[in-house]
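Engineer: These are the structures, in structure tokens.
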Structure 1
Amino acid sequence: MKKRSSLRPILLLAALSAAIYLTQILLFRDVKDTAFYLMQDFAFLPVQVALVTVIAGRIINDREKESRVEKTRMLTGSFFSGVGVELLRIVKTAVGDCPALRELLQAQGEWERRDFNEAARALRELPFTIACGPEHLARLKELLLAEKMPLLVISSNPVLLEHEDFTDMLWAVFHLTDELAARSDLSHLSEADMTHLNADTQRVMKLVLVNWMLHMGYLKAEYPYLFRLEAARNPFLP
């Protein structure tokens, strides 16, 4: 049925075109000129098809990409509402003294989106240390296990293919969750286990901070009223 429905308009348009050319020949009695202009039209037809295909295809692809990016931003917002901000709140007291980090995390209302993007780039390269104790790890374990199913739902969304930073962050969060779940008693860990878990937590913290900064820049540019709400929840503000 679909093939017949799509073929019918093509046949009707072809018949209409033939009828117009036939009418032109009958009215003006000039087959030679009609054939000449018909060949000219056919000669330019591949160029028209190429132009329409490239331009229309690019417009459609750009709109689809914008739609996918918008959906990804919604997933980012869900992550920080459910897990991200609380994760930062738990780990922030375990972060070693780093004035450059504190300065970057004081997201101000007068920042433009490029300022947030520059801050995210700086966070990727900024070295800082994390020394989580058993209490930090226990709180992280409770939070991540409670939110594991919502995180799995977020990670199953195919639009995440457009957001490599966010995907990398989720992989790191799932890895930390599994590492914490594999240890029943976090109060009596060996030095090697503590070092390993702190390295995993540091990786998660850096990726979460990068995505949080990009998310704040997006909200500042597109949804200022949501930005004000998230800025008030900034766990790094005094």
Structure 2
Amino acid sequence: MSRCIYCNSGGPFSEEHPLTACLGEFAGAPLLLDRVCKSCNTEIGRAEEQFCRASPEAFFRAYYGISGRVSHEKVNPFERGSAGGLAIDFLAVHPEIDAETLWEFNPGEKTVREVRQVVVVDIDGPAHPIRMPQSMREATELQQRIDDLGVRAKEIHIFAGEGEMQRLDRLTAKFSAEVSWRSSHQSLSIQQAVARFQVTDKYVRTLAKIGFHYLLAVNPAVSGAEQGFAPVRQFIR
């Protein structure tokens, strides 16, 4: 009888795709059967959320329009992080305001538009883009973000849709700096962009899991329960 390589239980077992669905569908991709119980697969799989939504792979998923499973929650990796990983900073100088700005890909396209944000230009010159999530409702929260940066604001540029003007105007109403409203564009080209990622050990654990489980799926001579793989199993779990 098969035993789970992680907890040694007798199942029930999961039917696992070693190549995670968030990377797309692969013709002829192998399945991993009767090796990992459903309970362990669920526990281990939580780390994949960061890999799929807050990593270099998440950046290229957005670039190529890879959506993953229909049942999964859709997350914009340029707007929010996931499972401890931060949102992706995709930065380039804006052609209109000559200040560093956060960008995202238009859905299904390789063109870019501005993330919903406030770009604070320091009196000494540098620009600091600050995301404006829907959850931000109080002006004190935005002011705290600016204070944490140690910025003395000279100009503030707001990038968002027209439907959010009232909320964002309320958040910036008390600022003494000059505030300008700029609607997000739908198609811009940018030069010399930089993408920054901040992930945790969950990202590396997912890489280890993909490699280890793929090995087990394509090589029936290896069970995965061998003592030599104990450190790998422990790290993944």
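Engineer: For which of the structures 1, 2 does the calculation of mean count of other Cβ atoms within 10 Å over residues 18-25 return 16.6? All intermediate terms of the calculation are to be shown ahead of the outcome.
Structural biologist: Details: 1: 11.8; 2: 16.6.
The read-out was computed on structure 2.
Engineer: Same structure again: Taking helix-only ellipticity at 222 nm (-39500 (n - 2.57) for each DSSP H run of 4 or more, over all residues; to 500) from the coordinates of each of 1, 2, which one would give -8000? Each step should come with its number before you reach the end.
Structural biologist: Values: 1: -26000; 2: -8000.
This value belongs to structure 2.
Engineer: Once distance in nm of label points 7 Å out along Cα→Cβ at positions 90 and 178 is calculated for every structure in 1, 2, which label goes with the largest value? Write down the numbers at each step before the final one.
Structural biologist: Numbers: 1: 1.8; 2: 3.0.
Comparing 1, 2, the top value of distance in nm of label points 7 Å out along Cα→Cβ at positions 90 and 178 belongs to 2.
Engineer: For relative contact order in percent (Cα under 8 Å, 6 or more apart), find whichever of 1, 2 sits highest and give me its label.
Structural biologist: Numbers: 1: 28; 2: 22.
By relative contact order in percent (Cα under 8 Å, 6 or more apart), the leading structure of 1, 2 is 1.
Engineer: Where is volume of the Cα convex hull per residue in Å³ largest, in which of 1, 2? Walk me through the numbers before you get to the answer.
Structural biologist: On the way: 1: 206; 2: 156.
If we compare volume of the Cα convex hull per residue in Å³ over 1, 2, the biggest value is for 1.
Engineer: Upon calculation of distance in nm of label points 7 Å out along Cα→Cβ at positions 58 and 202 from the atomic coordinates, which of the structures 1, 2 produces 4.6? Spell out each step's value before the answer.
Structural biologist: Working: 1: 4.6; 2: 0.9.
The correct label is 1.
Engineer: If mean projected area of the Cα convex hull in nm², for residues 74-113 alone is computed to be 3.8, which of 1, 2 is the source? Don't jump to the answer; show the numbers that get you there.
Structural biologist: Details: 1: 3.8; 2: 3.3.
Attributed to the structure labelled 1.
Engineer: Ranked on FRET efficiency 1/(1 + (r/R0)^6) of positions 26 and 82 (r between Cβ atoms, R0 = 30 Å, to 0.05), which label among 1, 2 comes first with the largest value?
Structural biologist: 2
Bear in mind that the values in this text are calculations on the coordinates, not laboratory data. Nothing here was measured: the structure is a model prediction, and the numbers come from that model. Cβ atoms are built from the backbone, for glycine too; each structure is taken alone.
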